Structure 1
């Protein structure tokens, strides 16, 4: 790493649908370049890229990882250091791809020639557009039956436009690939290569006035001029180079690495920008600036921060400053990573990714800077969770450990949210899908030795009233000696939105001494914790005490607290009480041909479609759905649409539960209450 100039550094992420061949490509490169002594395989659990226990179990990439590789000098004579970020293709782990995209110089979208453009492919493209990342396409799986490079190429060009230009063309029987700029292109692909070369030349010529003038004058450009212009075009997203690979056969690997060196931007071409959009100076002599794009809790080392060097030089045994917290951090050592293998290095410069252990206070998304330099970056923006499970400890001994285990899982993965619901008193784990939740539970077990039980979260129903109701209760108890006495007359009614206070006293003539009013207030509040419909909290009501009586000797605070509570329940039962349920606003992105299925399913969930629109070729349905039907909607929607639809959900409001549904909820609540009492 230290011997490579920044101009020769290439940093890119692999993205695409799950199973498209990203990890196989990494394993093949690791074997080809001598980092691993054998070809790794996801299928048999020997992958050097997917080495985590949960990845071996589920046979899919779960965590984004960096691999810094330095091929021996390429055939073209170019030097190259590649830092590859392998990212998950499964939707549940989309947050990992978002993190990697912040530090990637380009995105390589991997397309399976057999499957074509899949939902994960389109999701990766959308992320690249959002992050303004230069894009290249890697067509894989050409060694499988019934695959066609030409068909896959046509699909990519149709979807993403004329900027898509093949840089290589596979030869018959996969005997090799031809570089379109080679002077000796085989006759079988000569016409296709000439067409691609002409298109590449046109794109390159448009990047500079000098190249434009020469192209118009001579009708051609030299190979160096094409390379210069095309590299600029890729950095500006005006060119999307396309490569072909059959990784298990080693087909196209050398040409791909040559293409990475030739076309992909270096950190000098595409410097990282701070929160204000100002470019960080990527030169080695500039002040050091690093960005923490990922953190993990290693069971042996503890917290580890993965830092992308945006500018300057980071050395071991250096003191730096956490710009967000103003706290100094000491860099003990720098680890250069290639999956689960690591090597200690002396320094890192722009474009390098290193792992730093034993940092005291640095968290995800924060900047480490040379002392005296102050740089901050825009915060990460992650999608909201779409799957929820209530979590309880399997054994009483794990009750004390479950909170710590959940916190560590959420700290490592920012798309996991953990909260204790104040109304249902449940610990709720929210994530991006069922597999995401399952992996989180597995990590809690393997790292913290905590076993948990998952269940559907309880819905935080509430109760209110729709009319005015009079309530009365006289609490009178005599058991010998001093007794208890307190009488309360009150009424309850819906509280207007403009009203702040829910409790009021309109007593006159000293019917109830003022010192007992706080006790009545507590009694009302106690009754509001468990309403009279199904025992859920009461909201949006106004309770007014207007009369009562007391006894000079037997009246007490406890007596009036009991009287207030019973009077409140009496009044509420006469005020036409109703059950309220939380309503969620969902925004569903779905392909045209699934619109009927999704719309019909919404009606079965008591959903109400608010609006429909089109966004990036997808139909978007905005609807309102009761929260009770949203907990498992992620899995249902994916099953219904083959994984091609997605949704986001946000809380909208509370609304009255229809009477037929309310009866079932009340019956269930009564059953639970009876079971608890038994």
Structure 2
């Protein structure tokens, strides 16, 4: 049968029902998923070098003839090593294989093979051999079976080796029907792009690096072009008329009631937003700022404007901890102003929920703050004119839309305390206008950050204890809640284990608290309230404290197994201290010796600029890992490099703008494949009609 991109993977020759279930573990459900499951690297069997030129520990491809029959060596019961002596006409080396008895019959004297593996050089031969060079468990191919071009190597899972996946990809291409070309014909001609089908094939089986780069460039451009088309169309959809045109700017009145002076950046952001809200089209704006830059005060000013102009407002946060924090902060901002604020989360009791929903429906509630509970179907508002989402990268595009559906084209503000590189911000929030808080309020402290290994842990704990004795508070952050038997990281102490150990040990006599995401909401609320009230000295927690926890007396933080976190996440965690007037410190503990990991963690010790950290995080980890694309609504980007491909981003944007200026609705039938491809990319919310 002819296969299409949406054909189920089980119909590929050699897959079937049972093996298809294994592909699911790799996120492969269809033929299209398989063809976009690109190799993680390639092996070049043509890059043969003389054995004598290979250094100890170096991976290389060498060629040689089997010089003598394979021999068996029993090292211990259950471990047999098989040695094959090979000659490349100048030197002798040996290939060793562990518990692979079939090699005794596989290798014949006089046959020529290619070997790919890591070289070990000894001072003398081992186990009776004269050879001083060894390839341990190398890959090998007989000369007459040598592949043409580069050989793909794929990410694997149990039951699916790289060779099995490679075979499935070949079989899929052999039976693949023609693929629709999503790029307009004029674009393909303009850049002399190869066809979509050819590009996909060359991503798996290129003849050389040049062909691979040509395929990558074509597919990277396609991803970026589709993104631009989708985002421009989404922005055009937002340019509707709104029922909530704000006639009066109440910002001066709001500011006059504040006990502090707003920064210039805050005033600028509020002005930009109010200008949007006084226009006939709804505001759609991203407010981006580093930890502690004062986004909440900007949000409060806009909410004040909305309520004073006769509208309701809604604020949605990703966690109950953050929602409660916003509720408490807004209650302080609006104390005595006659603004009715309600908190709506999953843990609110049923009777209270019914009352809040009734108040929203009849307009008695001016501001509702909550989690996903705010966007449930039975939540109906009388006249919501402003909706705000905090930590927006934690929500999908569709959830942002659901919050906006509380009103009739209300004004929308998206806030993010996670600094996002401008290139990535453009991709995630390309449908929004941007306001940036690039100035810190007076009094914010720079947090000194240190990276130490676990042998300095007790010293770090002593430093924490010193602060606790002085009446300050601190955090100890662990990456796990509790260890499972099947967890690959059993060497890490979980949050619960660390709590039990330290309560009875190093911090005995101090008041310790435990906080993690899956705790009962009421218990979580109790722990946070106790910590905020100073009733807990040291809070042992998972990343649930990443956002929303504001305790000025907390001045010291220790992060265990810091290598387990992304840089931006570490920066967010670090932002929980340094919120008062006292000097604050963050200590990262890690024993990881990977040079890239060490480089990444040292960045935290050198700068407190969240935007620089975000740029480094994107450079080191790539866009796919920056947030977790599926969870946060980021379209699936597999080939485009948002840092390296800036020229391609500019070209694709210019081409998209030009195309939509000629046909804004893409009504021409020739653009049907383009619209279909955009809809697939934005399948989490956007549909280009």
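Where a number appears in this text, it was derived from the coordinates with a stated rule and is not lab data. As the structure is a computational prediction, the values presented were derived from the model and not from experiment. Cβ atoms are built from the backbone, for glycine too; each structure is taken alone.
Things to note:
- Comparison of 1, 2 - label where mean count of other Cβ atoms within 10 Å over residues 257-264 is highest: 1
- Which entry (1, 2) yields the derived value 3.3 for distance in nm of label points 7 Å out along Cα→Cβ at positions 81 and 601: 2
- Highest-scoring label, criterion being mean count of other Cβ atoms within 10 Å over residues 17-24, among 1, 2: 1
- Identity of the structure behind 53, 36, 21 (criterion: semi-axes √(5λ) of the Cα gyration tensor in Å, calculated), options 1, 2: 2
- If helix-only ellipticity at 222 nm (-39500 (n - 2.57) for each DSSP H run of 4 or more, over all residues; to 500) is computed and equals -11000, the structure in 1, 2: 2
- Mean projected area of the Cα convex hull in nm², for residues 65-312 alone - structure with the largest value, from 1, 2: 2
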